[in-house]
Structure 1
Amino acid sequence: MVGKEKYFKILGIKPTTDQKQIKKAYRRQALKFHPDKNKSPDAHYHFILITEAYEVLSGQRRIKTSGKATYRPKTKEEILAEKVRQAKERWQKQQEEEAQKDREYYQKIAFGWKWRIFQIFAVYTAIFSTLLTVDYFLDGEEVCVTTEANPDFFDRVLKIRDEKFVVDHDDYWFGPSSTPPIRGTYSYLFHDLKAVSVITNYDPKYKFGSHSSKLNKYDYFENWETYKVMSFSSVYGAFPLLHMVFMVPLMLVLFKRPNLRFSVWRLASMWIIYPTILFFTFSNDRIFYLIDLIIGN
């Protein structure tokens, strides 16, 4: 570090051997004082000093130990012009190197067998997201889940079969009966308990027949007012935001571009979206219910 303190000062950093930090500081200062971008009278002087500092600290130029000059232009203007030219060439070369690295990285991640696998998962994720969207609107089996409900009066939440439903209705919580009937609605394709309906004007003086696990609409819910809510702890409670995110990988396949946004979303797809979609595929036996539905029909 001896003799190099002034160069670290020019780049605005503390003495270090970290070349990444030195390069980052150089790029920051070069962008600030590049003569093509900064029109101030002394910008080119700063640009020359910054380039010299970077070349010395990166080992591309040695510090002169003697006063003997190796090159002396005839005039001060020629010295200045030459140094500005060299600094611009150095900056341009670095920009080209960075662009080449970006092209090589894009070629690596957007082509080849790894990209083929990414495309397959992207199509599957889009199909599964579409099925989840359809399932959000299609109702399947309806079941009486009154005896399975675990009410949380403080948060007004019903916990039923690992799903949570916010029932924000006073008539249900403060009605004449502590256990009014509850109807569970399953999704049609994946057989998820996605919604419940509670009776809000239930009169406990009526005595119903047997309480079976299957819902008897005529005994329990006909001629009664109901309040229906979706599960907020399931994939249906995240509609439509989560379903739109699941479509991102397919958008990357259709509109891939060599930019930072593409790289970031590709990594997010591989490490977040794809594992999430696989989890939803096999949790609650969704894929097996779908297969049974297809085979049964």
Structure 2
Amino acid sequence: MTSLSTKHLLGIKDLNKQDIELILDTAQSFKEVINRPIKKVPSLRDVTIANLFFENSTRTRISFELAQKRLGADIINFSASTSSVKKGETLIDTANNILAMKVDMIVMRHSSPGACVFLSKKVKAQIINAGDGTHEHPTQALLDAYSIREKLGTLKNVKVVIVGDILHSRVALSNILLLNKMGAKVKVCGPLNLIPKYIHSLGVDVETNLKKALEWCDVANMLRIQLERQDTKYFPSLREYSLLYQLNREVLDEIKKDIIIMHPGPINRGVEVTSDIADSKYSIILEQVENGVAVRMAVMYLLAGKKAE
């Protein structure tokens, strides 16, 4: 298999196992490229990509932009805070105005779940979902999977626990969908009111005790508490949350085993994880950031190939 089965990357749910393996294998080649003295390849020299970010972003936006530059693409950057969206322009009008400039691909982050699917049905450009509300964040799940595979050599039967605000996390949903497709075993851990009621339908077990979850797992993916998405108070205070669900030295010493620690960022140091653990030998958080560039290069390269067919 040398091409993806889909024209867009709207969510992990649209990818099959072969698609995921192809992206991860291609990312491996691009990781070798970005570690060379000359870090560029002209693979997307004739492709124009627009980055449409209707929500704030640091890591994802920089990662996509760097990936695009490494591939030699032409880039248009769009920020809703400085655009005509502030004047009432619709998503479709914004996209069509950008497409009138002969854009081939759109990378979009939006606060509304399903915004990327909606746009893909209205415009001719290829769409990459860089996060849509509390729905999906497919490239984050792909880079997380790549990082686990790089460390352990496989995803099959790897035990992964996702800890924290599962209810509001697009990272959690995309990770669960991908890990299940690749044969990993997944649990979620957190307060019950931050775990969606439909979670068992995804083939995922729930553990409310952090120590038990960590004793079970090979990999712990620690999520940020997303206060900006919470329309009600789910727990009395961050301090109380931290007492039960913070990953710190004391907890790690108690479980008496080595585990891999991940975090999609941004880290709230001292809340979900302490600084000494985030910066420890167990953490692959910075490797995730590096791998994100390679994975996003792979996604855009493969989609551009789909377009050329």
Structure 3
Amino acid sequence: MNSKSYSEEKRQHSSKLVPYSYYKCLIPDFFAGVPMHWHSEFEINYILEGSAEFICSDEHFVSNQGDIIIIPPNMLHSISVHGEYRQLYDTIVFSGDMLGVDSADRCAAECVRPIVTGEYGVKVHITPEHDYYSELKTTAENIFSCAKGNSPQLDMLMKSELLRLFWLLENSGDIFRADKKELGPSELLRPAFEYISDNFRENITVEQLAQTVHMSKSYFMDRFKAAAGVGAIEYVNQLRIKCACELLISKDMTSAQTAFECGFRNLSNFNRQFRRITGCTPKEYRQNNKS
């Protein structure tokens, strides 16, 4: 079986016909957390209830009800549980097609494409204290209402609301030229994330990962935890359990087969890690997530 990259997401969030996907999310109930990853689409999260810990590139923050989190393409990001809190939130992941990224007009050339390429940065964490929050909140709610409605006519309205969202950010100074003189700490570690993504089913050592980014073992361990919020081996386990969760739902495999397929070589360790990360056994997870 070919290795699937779980840091650079291969999930098809959009198509030419429907250039977005909508998700209603609840952590830790629906899933334990979202390990560090990136994808080529935009992502918007609107927090309905509760709190969680976000890492978006080198920005770490705790979300709260009403926050809007905007993640541009290819930004490393993760979400994890914040203490005893739960978080209910809406997510939309959409292609730049929704913003007319490939159009020949000056709006696409000067305003949209530079965000996709990373030439321009975007303010990630929008809180109720933002000067334009009322307008941004209404626009975000309209976007998610269109996504839930899921029709060609509402797609047309959603495109206009997405453009309005970015227009508001532009007017408030929250779209800006990115400083690319030096890579931030998380970007320096991207080769290590890529290596884990391609090899998490195999035995991976911290020494191997440190070599991918030309760091000493001790320095790498410190930098990785600061960037990802967890240690490197814990991150590997998270990706393995994420893989196991998907297989338990989509394939008719035993726990032992699932464990082996996801990189575990010891069934008792797999069961222990699965319960620790998801809060239930593999059998319970499969039963709870039957369609």
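Readers should treat all values here as calculations from the given coordinates under stated rules, not as data from a laboratory. Predicted, not measured: the structure shown is a model, and the values here were computed from it.
Source structure of the calculated read-out (Rg and Dmax of the Cα atoms in Å, for residues 184-239 alone, 12.4, 34) within 1, 2, 3: 2. With log10 I(q)/I(0) by the Debye sum over Cα atoms at q = 0.17, 0.29 Å⁻¹, for residues 56-119 alone coming out at -0.80, -1.18, pick the structure among 1, 2, 3 it was computed from. It was calculated from structure 1.
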